Structure formats: C-alpha cells, structure tokens
Structure I
Amino acid sequence: MKDLEYHLEQTVKKADVETGGSLNQQLDERRVKAVPRALTPGLPGYVVDADGGVLVDADGNSYIDFASGIAVTSVGASNPAVVAAVQESAAHFTHTCFMVSPYESYVAVAEKLNALTPGDHEKKTVLLNSGAEAVENAVKIARAYTKKDAVVVFDNSYHGRTNLTMAMTAKNTPYKTGFGPFATEVYRAPMSYPLRDGLTGEAAAARTIHMIEKEVGAENLACVVIEPIQGEGGFIVPAEGFLPAIAAWCKDNGVVFVADEIQAGLARTGKWWAVDHESVVPDLVTIAKGIAGGMPLSAVTGRAEIMDAPVVGGLGGTYGGNPVACAAAVAALGQMEELDLPGRAQEIEKIVREELEPLLELPEVAEIRGHGAMIGLEFVDADGKPNAALTKAAAKACMDAGVLILTCGMDYNVIRLLPPLVIPEATLREGLRILAAAIRDNA
C-alpha cells in the first residue's frame with residue numbers, strides 16, 4: 001500500500017510524564033466539572049494533533065487511530081487539501097444561510113453527490129448538518145412524496161439520537177433509555193444476520209417482506225430505511241441477495257427505498273457506496289461522516305421527482321450546507337478520487353484479513369466480517385453466546401498499548417475497525433498486531 005505524506009510520525013509513542021504534571025489529567029478534571037457525565041470520552045488523552053493514522057494527546061502520547069472519529073476522517077484528520085479549502089472559504093465568509101443568500105459551494109457539493117451516488121437517473125441533493133438530520137429529512141421527503149406515514153427500519157439498526165431517529169434506532173442503552181416517548185409510525189423488521197440466522201439473502205428477505213405486508217401494509221408505508229452494512233448494530237453484512245430483494249419489493253409497491261450510507265458510504269467499504277457491492281440503486285441516500293473531512297455536513301441525495309415533493313421552504317435549516325463545510329466537502333471528495341480511496345480501502349481489507357484471520361482458530365472469534373476498511377470481529381464464549389467481557393478487555397488492552405479501538409453490537413460483543421483510509425501500511429499492521437495480541441491474551 002503506497003505511503004502518503006504525513007507531518008506526524010506514524011507509530012505508537014508513550015510520553016514520560018511526571019506525576020502531577022499530566023495535561024490530560026488537568027483537562028479531564030476540567031471536563032468533569034464542565035461537561036455532563038453522559039459525555040464521557042473513551043480515550044484518556046485529549047487530542048492536540050492528528051494526521052494519517054495517528055492521534056497525539058496533550059501529554060505527547062501518540063495513538064494509532066482505528067476509529068477515524070467514527071468513520072469521519074477518511075481522508076485524514078488534517079488533510080492539507082481540506083485545511084486549505086477551509087482556510088480559503090473562512091477568509092471570505094463563515095456563514096450566510098443558503099435559504100436566504102446562496103453561494104456556489106453548496107451547489108458544487110450537490111452536483112458532485114448527484115454524480116457520485118448510484119444510478120443514472122436525474123437526482124437532487126439537500127445539505128444538512130448531521131447524520132440524524134439527514135435521516136429525518138429522508139423520512140420527511142418520502143412522506144411528502146408518497147402521502148403515506150409508516151417507516152420500516154430493522155433489527156440492530158442505528159439511525160441517530162434525535163426523537164424520530166431514536167425511534168428508528170434499535171439499541172436502548174445508551175441511546176434511548178430515559179428519553180421517551182418516541183415518534184410513532186416506526187416499525188421494526190427482521191434483518192439478515194447470517195452468523196445468527198443461517199438464512200440465505202432470499203430467505204431472509206422473504207421473512208422481512210412477509211412481516212412488512214402483514215404488520216404494516218405497503219399501502220401505509222412511506223419508506224424502508226436500511227444501513228447496507230449495519231454500524232452500531234454490529235457491522236452486520238446482510239446475506240447476498242437480501243438488499244436487492246428488499247429494494248425490488250419497494251419498487252414494485254410504491255415504497256421509497258432509503259439507503260443509510262452515513263457510516264458505510266464514501267469509499268469506506270472499498271466502493272463508493274456499500275450498496276454498490278450488489279448493484280442496488282436506492283431512491284434516496286443519506287450521507288454524512290466522511291463527506292467533509294471532519295467538518296459538520298450531511299446530505300440526502302435522491303431521485304429528482306422524490307426530492308422535489310416537499311413544498312417550497314419545506315427543507316433546510318440555518319446551518320445546513322454551511323459554506324466552510326461545503327468547501328471542505330469539495331476538497332474531501334476530490335481527495336477521495338485523487339487518492340483512489342475506494343481502492344485503498346480494498347488494500348486495507350486485504351491487510352486486515354491477512355493479520356487477523358489467523359484469530360479464527362480461537363473458538364472465541366465467531367466471525368470476521370465486512371468490506372474494505374469497515375471490518376468487525378464478533379466474539380462468543382464457550383457456549384457460543386455473545387462475549388462482551390472479551391470484547392471490552394481486548395479494547396482496553398489495545399487502548400493501554402496505544403491503539404484506539406471502538407466496539408459495537410446489540411450485545412456489546414463486536415470490535416469494529418474504522419481506520420482512516422490514508423493510514424500507512426506499517427501503522428496499520430502495527431495496530432492490527434497489537435489488537436491480535438490483545439485478543440489472544442484475553443481469550
């Protein structure tokens with residue numbers, strides 16, 4: 001894998017800090033007093049610099065980053081092209097609401113997403129701030145177009161933390177507990193989960209469609225919203241044939257098919273979009289995370305006739321498509337193309353599998369799954385039940401050794417790998433070997 005240019009040394013470093021002299025400790029004491037306990041970071045260090053595949057904290061410790069800010073910094077956390085675009089844009093103006101006084105960069109991002117998303121039909125794009133906001137607006141658009149109310153989502157799904165998206169999200173703790181009541185007309189269908197259900201894609205889809213037809217009814221259903229690879233739910237890749245069958249049913253029944261590509265999209269899985277692995281063409285695509293190199297931006301892109309359904313003034317928001325974020329997105333999308341990040345994600349997957357697939361000899365490692373730089377490892381105990389204890393212990397051991405690891409899954413038993421797509425090969429292998437050792441030591 002070709003190395004790129006980096007301004008930080010791309011390896012783990014442990015700083016020698018005298019007792020009582022830790023800036024991280026001082027910052028954490030300030031956080032405890034100033035920030036709600038609901039926001040408790042996983043990393044013990046406070047980041048002051050980041051580049052390529054590493055994060056550097058206030059004490060000078062350097063961590064290998066297998067999180068990418070939850071799949072955000074795909075082009076790197078300080079990509080020079082993104083930084084230059086932000087600086088140039090901010091020097092002219094930092095904000096002027098597009099609904100009131102428009103600007104070119106919003107249009108440029110919309111044009112690019114219209115061209116990049118699956119299908120050769122006419123498309124349009126609305127820009128927003130967060131992934132949850134994109135999902136909410138996709139539902140609004142689908143309801144306006146179909147004049148129907150119901151929304152179908154799936155077991156293990158994650159779509160956000162707003163009221164509607166909490167209703168759409170499956171996992172209770174920590175996302176939903178204590179925050180109800182939630183939005184109505186949201187129905188949960190069974191998801192294809194090959195490791196656990198053993199079904200083919202076609203059989204799993206038939207089960208799902210039967211539930212939708214009998215419990216919801218196509219005549220009441222505005223949209224089906226699905227993550228092509230589920231994120232927080234456990235990096236679950238549905239069996240081949242599942243997504244095409246659901247999309248075909250939606251088309252035949254006048255239901256809007258929404259692909260939530262917020263975590264899996266934009267080169268992360270080795271293709272531009274996770275649905276591309278099975279040539280599925282969604283009606284609407286929700287996009288966020290990696291779109292703007294770390295600046296807050298999201299989008300809904302879809303068929304022009306569907307996108308035009310809401311009344312004039314029905315879509316938008318004060319900060320949606322902020323000009324600085326749009327400039328960053330133009331640069332980030334350009335970097336994805338120039339650096340061939342879909343191809344680079346494929347190279348990352350090969351290295352991940354080379355380093356980690358020997359772990360499949362351990363009975364505790366039930367599966368290594370995913371595409372590109374979106375790979376999950378699911379752990380079980382001696383009885384084949386979810387092994388949250390091993391997952392937590394391995395993640396902590398990695399953190400102690402200088403590798404930032406995220407976990408996920410409804411049962412808290414999946415480690416997820418989301419390295420920046422610009423990570424150097426040597427750094428990637430160093431982090432993977434630390435992870436492998438942590439799993440073996442705690443199995």
Structure II
Amino acid sequence: MPESKRPKYLLILILLISALIRCGLAVYVQRQLDQQPERTYVIEGDADGYWRLAQTIVHGEEYSIYTPPRRVLRMPGFPLVLAGAMSVAGEDHFRVRLFLALTGVVACYLVYLLGKELTNETTGLIAAGLTAVSPVMAGFSVLFLSETVFAVTMLFSLWVLVKLGNVKWGDHDRLQGCLWSALAGVSLAAAFYVRPGWLLTLPIIVALMIWRAKGQRARALERAAILILGFTVMLVPWVYRNYQVTGHFVLTSLWSGPSLYDGLNPQATGDSDMTFFDRDRVMLKMSEYEMNRYYTQQAVEYARQHPGHVIQLMGAKLLRYWKPWPNASQFRSWWMMAAVSVVFLPVLLLAGYGIWISRQQGLLLLITLGPILYFSLIHMVFVSSLRYRLPAEYSLYILSAIGVTALVGDRLNKEKIKS
C-alpha cells in the first residue's frame with residue numbers, strides 16, 4: 001500500500017471501529033432499559049428534560065417543560081440536536097441513540113483533525129484511536145445527555161482557533177484572518193449553546209489573541225472584534241427570546257442559581273442532590289427569574305458565612321472530578337470501575353509525558369490541556385463528577401498520543417542502535 005494512502009485507510013478503520021462500538025452499546029443500553037419497565041433512561045432527570053424539550057421543538061410548541069412552566073431551564077443546543085434526530089428517525093429512543101452514536105464518531109474524527117493540525121497526522125490517528133475505544137466516551141455517546149455533542153462543538157471550536165492562530169499577520173492574510181475569526185466566534189457560540197460554562201473562554205481567548213500579537217496589536221484587535229461580533233450575532237436570537245418570555249436579559253439559562261446552590265449549601269457533598277428544589281417549591285411563589293436569583297443569593301451567602309466548608313467542598317469536588325472511576329452509584333459495579341480505570345490511568349500518565357515533551361509549545365498545551373483544567377476549576381464551585389470531565393478528555397488524548405509517539409519512537413531508535 002502506498003505510504004500516502006495508509007493514513008487515510010487507518011483513519012477509516014478507526015472511525016468504523018468507533019461506529020461499531022457505539023452502535024453496539026446503543027443496542028446494549030436499549031435492551032437493558034427495555035428489561036426494566038420502571039426505568040426509561042440511564043440517568044433519569046437530565047435525560048428526561050432534554051427529551052421533552054426536544055419534543056416541544058419537533059411539535060412546534062413552546063420551549064418549556066414542567067408546571068409552573070420552566071421556559072429558560074436549558075440551553076437549546078442539545079435539544080435541537082435531539083429534535084433533528086427525531087425529525088429524521090421519529091421519537092424512538094433506540095433510533096435516536098443510533099444517531100447520537102454517530103456524533104461520537106464525529107468527535108473521534110475531530111480529535112484526528114485537531115491532533116493533525118497541532119502536531120502531525122500520526123498523533124491525530126493515535127488520538128482518534130484512543131477516543132474510539134474509550135469505554136466512557138463510547139458509553140456516553142448513546143445516552144440522552146449533552147456531553148458528547150458538547151465535545152463535538154468544543155473540538156470544532158478548538159480546531160478553528162488553531163487554524164486562526166496559524167494565520168499570519170501580513171496584509172495579504174487579512175481577509176483569511178477575518179474569516180477564521182468570524183468562524184471562531186460562531187463555533188464558540190455553538191459550543192456555548194450546548195454547555196453555558198464554555199462562555200468564560202471568550203474573554204480568555206480574546207486576551208490571549210491580543211497578548212500573542214507581538215507588534216501587531218491593531219490587527220489582533222480587529223480579529224478579536226470580529227470574533228466577538230460572530231459570537232454575539234449567534235447569541236442574539238436566544239437572548240431576545242429570553243427577554244420576550246421573562247422580561248429580563250438572560251444570557252445563559254435560569255438553572256445556574258439552583259446548580260450553584262446544589263454545590264454550595266449546608267448538605268452539599270460535591271455530588272448533585274437537587275431534592276431541595278422539590279422540597280422548597282419556590283416556583284409556586286416566584287417567577288423563574290426570581291427563583292434563579294434567589295438560589296444564587298442563597299449559595300453566595302452560604303459561601304460567605306462558611307468558608308471552611310467551601311474549601312472542604314472544593315477538595316471533594318476536585319477529587320470527584322479526577323477520580324479514575326465513576327462516582328454515580330449506578331456505575332459502581334466492579335467491572336465498570338475496572339474498565340474505566342484501566343483506560344483512564346494509562347491515558348493520564350501518557351498525557352503527563354506528552355505535557356513534558358510539549359512543555360515549550362504554549363498553543364498546543366493551551367488547546368489540549370486548557371479545557372480539562374478550565375472545567376476542573378469551574379466544578380470546584382459547582383457539583384463535580386467524571387461526567388463533567390469527559391468532554392475535555394477528548395483534547396487531552398492528543399497529549400496522550402504525543403506521549404505514545406515519543407515512547408514508540410524512542411524504543412525504535414534504541415532498537416536501531418542495538419542492531
């Protein structure tokens with residue numbers, strides 16, 4: 001086989017393996033749930049909410065669920081993806097799972113593209129191969145949860161940012177820089193529509209763009225302005241719609257307050273326990289906007305009065321975030337814990353080696369290591385678990401692939417010397 005064609009066939013093989021694993025898991029998960037009539041979803045609360053919101057989109061109804069109506073409960077990104085799948089495959093759980101399995105394959109392909117753009121094709125292929133066989137990535141691909149779709153949008157936005165970072169500052173590159181800047185803004189907004197926690201990356205990226213300009217400050221400001229404009233234009237429909245239904249400016253959703261209180265309250269452990277919401281029933285006497293503000297104030301006040309517990313919680317959340325095995329009780333069987341740990345621990349060690357090798361490459365470390373550290377900090381405030389780490393593991397696998405490449409290369413070099 002010609003050398004030039006080999007990577008192409010390897011990539012196709014990796015994507016086929018990825019698809020087979022995920023489709024097989026879709027069959028397995030659906031069969032397991034069909035045998036338990038009392039259960040509809042693997043993770044009930046969030047999955048049911050996303051599914052019902054997607055149904056409102058498909059049926060042309062108001063984007064809201066529950067009574068009293070929750071009109072700004074979730075960002076619309078993932079429900080829109082589910083609605084698209086329902087429009088094609090119908091409101092059938094198994095067929096929609098198969099559609100979501102394909103988003104996992106897309107995520108593997110984007111890992112390849114990002115790894116190739118940051119380093120070389122070999123690294124991209126290895127990183128894609130690692131993501132293809134990851135049991136957690138494959139498993140979450142077929143659940144009605146936003147993690148994999150967010151990973152897809154996040155990886156695409158990171159790839160666009162790398163392409164933008166590689167555009168030179170010359171006059172003849174100005175149009176290209178502007179176009180990539182606009183696409184960067186749009187792609188960041190697309191990821192934000194799935195996971196609102198991605199919002200804080202916007203000011204970080206803008207600040208880094210200007211800082212890295214080195215004598216091209218005016219051109220960097222131009223690109224930053226276009227990026228912000230692209231992001232803002234994408235957000236206008238959501239913000240306008242929220243103002244129409246609430247009478248207030250709402251950039252994200254009206255679930256951030258309860259989510260914050262979930263992580264900062266007298267009974268908080270770092271795990272999610274939303275029973276307080278049903279117990280308090282504040283929606284019976286407050287609007288959705290007032291409820292969100294109320295829980296935000298409660299969380300901030302508790303943190304101010306109990307700094308010791310907050311620090312203790314931060315440590316517990318950090319441990320939950322980085323724990324090699326799942327935290328949720330339904331995933332605590334010995335074989336699940338072993339399967340996840342056996343994959344994650346070597347990947348993490350290889351990523352550490354990759355970090356050491358790439359320690360002089362700021363952009364590469366920012367793109368590959370930045371997301372997992374970013375969400376680690378966010379979930380030291382909110383509740384934490386492996387689930388919130390998962391999307392950021394995709395780009396981390398590129399560092400693992402760099403570690404694999406270096407180890408294999410060193411071994412081959414030693415064998416050549418011996419021979």
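Here, each number is a calculation from the coordinates, and none is a lab measurement. Values in this document were obtained by computation on a predicted structure and should not be read as measured data. Cβ atoms are built from the backbone, for glycine too; each structure is taken alone.
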Given a value of 13.9 for Kirkwood radius over Cα pairs in Å, for residues 35-114 alone, point me to the structure among I, II it was derived from. II
For distance in nm of label points 7 Å out along Cα→Cβ at positions 227 and 283, which structure out of I, II has the highest calculated value? II
22 is what came out when relative contact order in percent (Cα under 8 Å, 6 or more apart) was calculated for one structure; which of I, II is it? I
If helix-only ellipticity at 222 nm (-39500 (n - 2.57) for each DSSP H run of 4 or more, over all residues; to 500) comes out at -24500 when worked out from the coordinates, which of I, II was used? II
